[in-house]
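Enquirer: Below you'll find the structures, each written out as structure tokens.
What follows draws every value from the coordinates through simple rules; no lab data is involved. The structure presented is a predicted model; accordingly, all values stated were derived computationally and were not measured. Cβ atoms are built from the backbone, for glycine too; each structure is taken alone.
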Structure 1
């Protein structure tokens, strides 16, 4: 829930919306939205989460749980992916 709340907060702020504005659009209380963003909400309906995602242009995706601590293999794969992305971005920037 914590990661979901952080994602919602980040995208809400990137759209320069207040909690009051977003909650008003969705017909929910600002307190509920605040609790969701802070990861303190005990339960929230899937329809509410989907409505928030829709307004903010987010997609709700189910995926297998990751281990708490990444394996060395995962860290190496992520580092290689970042390196490839940087190389692509740098080579794109060098062309006129």
Structure 2
């Protein structure tokens, strides 16, 4: 009879310990779920940054490091003109 009560006390203490550690302390289950969501969002953002970086590197390769490449890039992408020129934009 004494063993049953003694065993029951250990179960109560164990359940209370698990509840406190998983719900109320610093690294609780709710924080873990929130951090998991934040990690997913940040990983998606990192992937978008990698795509943007790849596009920028392709643009840098198009320029080619020469003045002519830089000038053609500026004219085509940013619609820049030289002094005395006129720019006509035809929309489709």
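Enquirer: Suppose you compute distance in nm of label points 7 Å out along Cα→Cβ at positions 55 and 71 for every structure in 1, 2: which one lands on 2.8?
Expert: 2
Enquirer: Given a value of -21000 for helix-only ellipticity at 222 nm (-39500 (n - 2.57) for each DSSP H run of 4 or more, over all residues; to 500), point me to the structure among 1, 2 it was derived from.
Expert: 1
Enquirer: Comparing distance in nm of label points 7 Å out along Cα→Cβ at positions 15 and 39 across 1, 2, which is largest?
Expert: 2
Enquirer: Can you tell which of 1, 2 yields 1.59 when Rg/Rh (Cα atoms, Kirkwood Rh) is derived from it?
Expert: 2
Enquirer: Suppose Cα Rg over 2.2 N^0.38 Å, for residues 7-46 alone works out to 1.08; of 1, 2, which structure was it derived from?
Expert: That value comes from structure 1.
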